[in-house]
Structure I
Amino acid sequence: MIFESNSQDETFAFGEKLGAEARPGEIYCLDGDLGVGKTVFTQGFAKGLGITDYVNSPTFTIVKEYEGRLPLYHFDVYRIGDPSEMEEIGYEEYFYGQGVTIIEWPELILDLIPAEAKWIRISKDLSKGFDYRKIEY
């Protein structure tokens, strides 16, 4: 599936739609360069889960937890030096728990990602405008 977004609001709304449909135990891997809208997407996803807290990227804490219809575990593994650092965080409890997991920069921990994880690629195409994003799901 390809969704074309022409604004942050549209990216947010698409995330919200997927969040409303999310089920316990699902893992979403967000792939895309810096500044493509991974956090905006996640904010919408959180709203779709009924989360009212402000959602931002957990760059320095690696994981943030939010409570809604289902718990949301938001990982940003950009600063992970080695996948073994995920063991210290207890990633398996999150990945295989009853919540929903979103992982930014999943390629850095590829060996830990379950085969059933859902991949979402967000990319820019400046020829279609500064705010244009292609979201492949």
Structure II
Amino acid sequence: MRAVVQRVRTASVTVEGTVVGQCGYGFLVLVAAHKDDSSANAKKMADRVWRMRIMPDEQGRINVALRDYPGASVLAISQFTLYGDSSQRRPSFVESASFEIGKDLFDEFVRELRSLGCSVQTGIFGAHMDIAADLDGPVTIIADC
């Protein structure tokens, strides 16, 4: 799996004019499943996001994990294009998981984050989504597992 993790003050996702998910201070996480990923990858990525130490400490340094930051939340968005091969003018997405597998792994990622104690909202898998985010820092990390 691959994720782009952005620290945000707020983020929201809108589908057909309706806000379907949002978060306050925490992470906007764009997530993609690789065609060879399994349930283990989804669980590992959830744990990695949950323990990622990119929240500010009392001195403002990047040093605190999401799990240790009271009130922090996540907006998770599926984004198969993260596995796009851009070596040509038109990217290829053959490395991305199929729709069905990608949806199952994304859902597992979200379930696992919630089981760890994280407040998570999502967009709608496969829908055209409009995302608004107020980035903090900016702090953006790309994670693979």
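Points to keep in mind about this one:
- Comparison of I, II - label where FRET efficiency 1/(1 + (r/R0)^6) of positions 46 and 126 (r between Cβ atoms, R0 = 25 Å, to 0.05) is highest: II
- When relative contact order in percent (Cα under 8 Å, 6 or more apart) is calculated for each of the structures I, II, the largest result comes from II.
- Source structure of the calculated read-out (FRET efficiency 1/(1 + (r/R0)^6) of positions 70 and 94 (r between Cβ atoms, R0 = 35 Å, to 0.05), 1.00) within I, II: I.
- Source structure (of I, II) for Cα extents along the principal axes in Å, computed value 44, 35, 31: II
- Origin of the value 20.9, where mean count of other Cβ atoms within 10 Å over residues 6-13 was derived from one of I, II: II
Here, each number is a calculation from the coordinates, and none is a lab measurement. Keep in mind that this is a model prediction, so the values were computed, not measured. Cβ atoms are built from the backbone, for glycine too; each structure is taken alone.
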